[in-house]
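Please find the structures below.
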Structure I
C-alpha cells in the first residue's frame, strides 16, 4: 500500500512539474515569406532577376524568330531545291530546333540558379535575425506560418513576430 501511495505521489508531482514547464514554454511565429519580402535588398534582388529574365526572354525570342525565318525560307524554296540541298536545309532546321530546346532548358536552369543565388544571402540574414530574436526573447522555437503550416496557435503561449522581425531587418 505504501508503495502504491508513493507511486501516485511521484506521478502527481511529475505531472505538476511537467505542466508547470509546459506553461513556461514560449514560442514565436511569423510569415517567413512576408519577413523575407520586407527586406530592402529583396526588392533589389527581384529587380535584378527580372532584368535577367527579360534578357533571356529577348534572346529566346530572337532565336525563335531566326528559326521561323529559316523555316519559312525552307517552305518557300523546298520545291526548287536539289535533293542534297533539301536534306542539308532540313538538317539545319533540326539542329536549330535542338539548339533552341537546349537553350530554353539552360535558361530555365540559369534563372532558377540566379534566383537561389540572389535570395540565399537574404535567407541567411533572416535566419540570423530569427536566431537572435529567439534567444533574446527566450523562445523555445519560432514557427513559420506560411502555407497554412500552423492552422492554430494559442496566443497565450506564442507571440506574433511579424512586425518585430520586419523592424529588425530594416
Structure II
C-alpha cells in the first residue's frame, strides 16, 4: 500500500493528538484577589465550622492569598445561611475595593456536605468557575455523598479527606 501525502498528514495529526499534553479543564471566571488576606465573616454560628474547614483546605495550597476570619466590619466576604437543596452560591472572584462578596451555604444536609459546599464556594471566591469537563470539586453538581458530578462515586469520608482534585488546584494556581 502506498502512503499518499494526505494520508501522511492525517497520520501526523493523529500522532500529534495522541502525544499532545492534556489541556487544562479548570474554568477561570473571575478576577484574582490582591495578594494577602481575604477577610471573611460568618453570620450564622452553624456555618462557622464548615466554612473554617473549607478555608483551611484552600489555605493549605499556599496560593499567595489566604482566607482569614474577621469581624464583620473588616470582612470582604460575608457568609450566611441560604440556598436550597444542600447547595450554595458565591460571587466569583475579587469584587473590587468597595464591593462585598456574598456567599450562601445551605446546612440541611449536614456539616460534611456543608464543608464540601464551602470548599466549592471558596473556589468561586478565588475566581474559579464551574468545571464541566473533568472530575473537580468545581463541578456544578455533586451527589448526596459529596461526589462531584464528573467524578467516580466515593464516600463522604473520602471526599472530606480529599476535597480538592488536581484540576481545582491547577485552576487556582493559574489565577495566583
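Hey, FRET efficiency 1/(1 + (r/R0)^6) of positions 88 and 152 (r between Cβ atoms, R0 = 41 Å, to 0.05) derived from one of I, II reads 0.05; which structure? Computed on structure I.
In this comparison of I, II, the computed figure 19.5, 77 for Rg and Dmax of the Cα atoms in Å is attributed to II. Match the computed value 53 of relative contact order in percent (Cα under 8 Å, 6 or more apart) to one of the structures I, II, and report its label. Checking each candidate, the match is I.
Looking at mean count of other Cβ atoms within 10 Å over residues 72-79 over structures I, II, structure II comes out largest.
If FRET efficiency 1/(1 + (r/R0)^6) of positions 96 and 136 (r between Cβ atoms, R0 = 41 Å, to 0.05) is computed to be 0.95, which of I, II is the source? The partial results should precede the final answer.
Details: I: 0.10; II: 0.95.
Going through each structure in turn, the value belongs to II.
Here Cα Rg over 2.2 N^0.38 Å, for residues 56-127 alone was derived from just one of the structures I, II, and that gives 1.73; the source is I. With respect to distance in nm of label points 7 Å out along Cα→Cβ at positions 80 and 104, the largest value across structures I, II is given by I.
Tell me which of I, II gives -11000 when you compute helix-only ellipticity at 222 nm (-39500 (n - 2.57) for each DSSP H run of 4 or more, over all residues; to 500). Derived from the structure labelled II.
Every read-out reported here was derived from the displayed coordinates using simple, explicitly stated rules and does not represent laboratory data. Everything quoted here is computed from the prediction, not taken from an experiment. Cβ atoms are built from the backbone, for glycine too; each structure is taken alone.
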